[in-house]
Structure I
Amino acid sequence: MKKLLLLLLLPALISCGNDQKSKEDLENNRETDSLETEKEMEFKVLDSRNISQDSLWAPFKSDLAQFSEEKYNELKPLIFDINIPEIQTAIKNGELTYKELSLFYLYRIQQFDRENELSLNSVISLNPNLLEEAEKKDEELKNAAENHPIFGIPVLLKDNINTENMATTAGAMALENNQTEDAFIVQQLKDNGALILGKANLSEWAYFFCNDCPSGYSAVGGQTLNPYGRKIFDTGGSSSGSAVAVAANLAPVAVGSETSGSILSPSSQNSVVGLKPTIGNLSRGGIVPISSYLDTPGPITKSVIDNAILYSAMIGEDKKDAASVEVKNADFNLENQNLEGKRFGAFKELMEDSLYNRAVQDLKDLGAEIVEFEAAEVEMDNFLRLLSLDMKKDLPEYFEKYGGETGFSSVEDIVKFNNEDSIARMPYGQSLFTGIIEDSADNATLDSIKSDLSAKGKKYFDAPMKEHNLDGILSINNYHAGFAAVAHYPAITVPMGYDQEGAPKGLTFFTKTSQEDKLYQWALAFEQTTNRRRSPENYE
């Protein structure tokens, strides 16, 4: 059983979602993670040495000085742990303005995020024009007939997503001055009326940088911490800051990105909802890449309804992204929560997990049929090489098409820059980047690797789905993210509870390409019936 479980976990753990370790280390870590939760994690670097608090807060100084604690407490019942439709209702009823909404989150970020005993280090930068833009939304609301639900809602972006008035760093000091235009999905958000709150910390270079980096560390942003167990529970990666900020109510919603596990991992480990869409449903244009074959942005939120709203605000065909498509099923029917007759596959190897077992029973109670099956033993050979070879060609393309005046054009350039000051720029090393340089395989080899892995990933899911006539497959956290990545299958994770030590876990649904509408229906039914998410105690 132990060997089988390791095979299930491995593809998710050799990707952007987790650092590279030996099979033995992975197995040992999985077994001991829950047993050592009271022992504080040790980090080489905790707080950022590269964020100036004075500069960060200068644009908001006068407004925050007038935003009293009394005002904050008055607004809190209208905003804290409240979903987007409810916030919009409060605004339309005159109980709240978009500027007050933005000030509320700025107040919480200032209170909780950095340089205090509860600091989380989840935010790297703030939009200096946020309050001015929020005031405009308040004015526009008076004349607007109907807006997208994202209108006026502050959105936090993972800091590998280009924005026009904040540097896009990917957490790397090499990109501290990477001033760019908006990424395609950012322009879509703005066109639908969203406010850009700021940029979230991340595992540097989306967790494809070094073997020994902890989740959530970047040279620019410092070490992101999990609000459910600060310095005790792992944040997951690489969209660490996005998930942590949403979990701690430092942002209403956030955007992450995933190559293999980087949305599912931090979302589940911080008790929030994360969608990894089908590749191409959201544009990757203007996002610092790992792999153009596997990369996708995706929404991270506290509720399924907010997730669907944020996702729908970003869709749209990007002519400059070869994989981009026009999404046909974005009008989600979230009224139908009937799971009667739906068939889900449950891994026998995971049924020993009490939270997973309970979640499976919850779905049965909702009318779903559950088929337990044994996972096939599939070796994901060359997964790491796929990422290395893709990044070797995709990062230069980003610099050429989307990057600012950084002076860099390749992975080699970044490695040389980091070597000039290794302690500040790469305290955990840069072994994955040096591995990229050392791999000299040609395009034919890369194409062959992609074809082989894609076939294995699809077979891994398709075989049990066909044999048992399944609608979807159930997992935990990002355990099977690697298989879904190469299969180009979407997934959503929803909070399913907390283990005996208090660590969050998520129930993760997988299904076939472009069936996000089904994922949302299943996830909403589970969420609204179980209502298992709770806010981290110290951040209320």
Structure II
Amino acid sequence: MCGDAGGGDGLSKTQTTTRPEAGTAAPPVTPPVRAGRPRPWVALRLTRFLPAGLTGALMLGVGLVHAGRPVLSWDEVTSAEVASRSVPQIVDLIPHLDAVFGFYYLLLHWWTALAGTSETALRLPSIVAMAGAVAVAAELGRRLFTPMTGLVTGLILCMIPNTSRYAAEARSYAFACFFAVLALLLLLEAIQRGQRKRWLWYGLSVLFLGLFHLVALTTLVAHAAFVALHRRSRLPVWAGTVTAALLPLAPIAWFGLHQQDAQLHWVEPLNLRRLHSMPGEIAGSREVVWFLIGMAVLVSWRPLRRLAPVALFAIGPLAVLAVVSVLFSPMWVARYLLVVLAPLAMLAAVALTGGRDGWPRFTVLRVVTALLLLGAIAIPGQRAVRAATAKTGPDYRSAAAVVLDRAAPGDVIVYPARNRSTRAGMDYYLRDRGPAGVAPADPLVRVPSAETGWLIATEHTAAAAHVTGAARIWIVVGDVRPDPLTARPDLRPLLTADYRRSGLWHEKRATVGLYELRP
């Protein structure tokens, strides 16, 4: 893959040294350099660090733009709620639910203890991780191909809308993207140098990849192909390293398999319609992803060994997840497949740059033109992912604002029974209180979710008895419906007899109702 002339730090790149014949003068060690020209070592350093440094910094800046504007998604409010628990409480959750996110929850717990729990603070670790993923992908492109290829790979990733969307997402997907490309880069180092510590670092990257998202381990298909094509003799040591890295993940995998019914019951079966829509869902823009796929198809596939592992990096996770979804359990979810964006960007970059060294004017012009066109195509998607209600789930922020703006001492609030996200989302946005400095009490909670070992609080069975006598009762439902009482039929007799509905508000995927005691 890296043996062709022009590869940045190729696996099999050879150098030819011409020795002077006997009796002839040796050429000067340092050729003269014209005034005003950069010294060769400066240019070398620049091309070595520019792809990763520039694109990583750019992605960090892009990720921070309006990072706190979108309302927390229903998954993010879970992250915020679990991160607020104690370490023993988080560990207690893992055997029951969300085992595959347990390590991320612990990381977020320690981070929020230092940085706070604002939307931006919650998302900052993921923003940094995605910036790291872009930088490492650019470095991988430089190592496997050329500095220009690495630079273009990173720039393409910065333009893809969902790179920004899941950078600013308080979940583990950005970390999966980072460790997916880092593991392949460290595998390249291990194969090149063969040192034990290099294999150790590679094994650790595979371990962390699985800790942040088990599905991302499907990228190991590309690793196997990489070793088989370039250093077949190293297959045993690679297999041993991967096995050692996967062993600590076995308990998490066991819990995850037994929690599928609870966690993935909402995933629809795989069909042709979902297959067709998946590329656009992964990238966050149909136009952007098909533009990139079109460029990737134009790649010169000779020799195949140069591009086969990158292609498998892009296709392998898709194929594995499709097979699992058809034969075992539906898992065809776009955010689980974000790891394919880096290899797709790299294939498109190879098509644009030709994978050849140097910076020819025509190639630079072609690259700049294509990137400008891609940027124009990506602008609507980039704006969309930063909208206030861009995330999945209700607009908890607006719903909480409705309550806080009108809250009065003695108010109580109720939610649909056995609903994890609505209570967690409202608790998050009600935490700052309102203009009056009060937030409604939640009298139906018997055991808080943090103490149940699950994500759902245990409520009192006789709900009406615990809200009777309250001057005003708020009902917040995580969808839009004309009658909020359909979410709490057990409270309908009380609220229709003794209360009158004095307010009804509809926000994105949220309904807020206010009931006041009749005089």
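Key figures
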| quantity | calculated |
| --- | --- |
| Structure responsible for 18, 47, 30, 5, 0, with P(r) over Cα pairs in 10 Å bins from 0, in percent, for residues 253-340 alone calculated and labels I, II on offer | I |
| Which of I, II leads on distance in nm of label points 7 Å out along Cα→Cβ at positions 93 and 269, largest value | I |
| Parent structure of the calculated result 38, given that percent of Cα pairs over 15 Å apart, for residues 397-444 alone is the read-out and I, II the choices | II |
| Identity of the structure behind 0.45 (criterion: FRET efficiency 1/(1 + (r/R0)^6) of positions 149 and 413 (r between Cβ atoms, R0 = 41 Å, to 0.05), calculated), options I, II | I |
| Among I, II, structure where percent of Cα pairs over 42 Å apart as derived comes to 29 | II |
| For 4.4 (distance in nm of label points 7 Å out along Cα→Cβ at positions 69 and 453, calculated) the corresponding structure among I, II | II |
| Among I, II, structure where helix-only ellipticity at 222 nm (-39500 (n - 2.57) for each DSSP H run of 4 or more, over all residues; to 500) as derived comes to -12000 | I |
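The numbers here are math on the coordinates, done by the rules we state, and not lab data. Given the structure is predicted, the values throughout are model-derived calculations rather than measurements. Cβ atoms are built from the backbone, for glycine too; each structure is taken alone.
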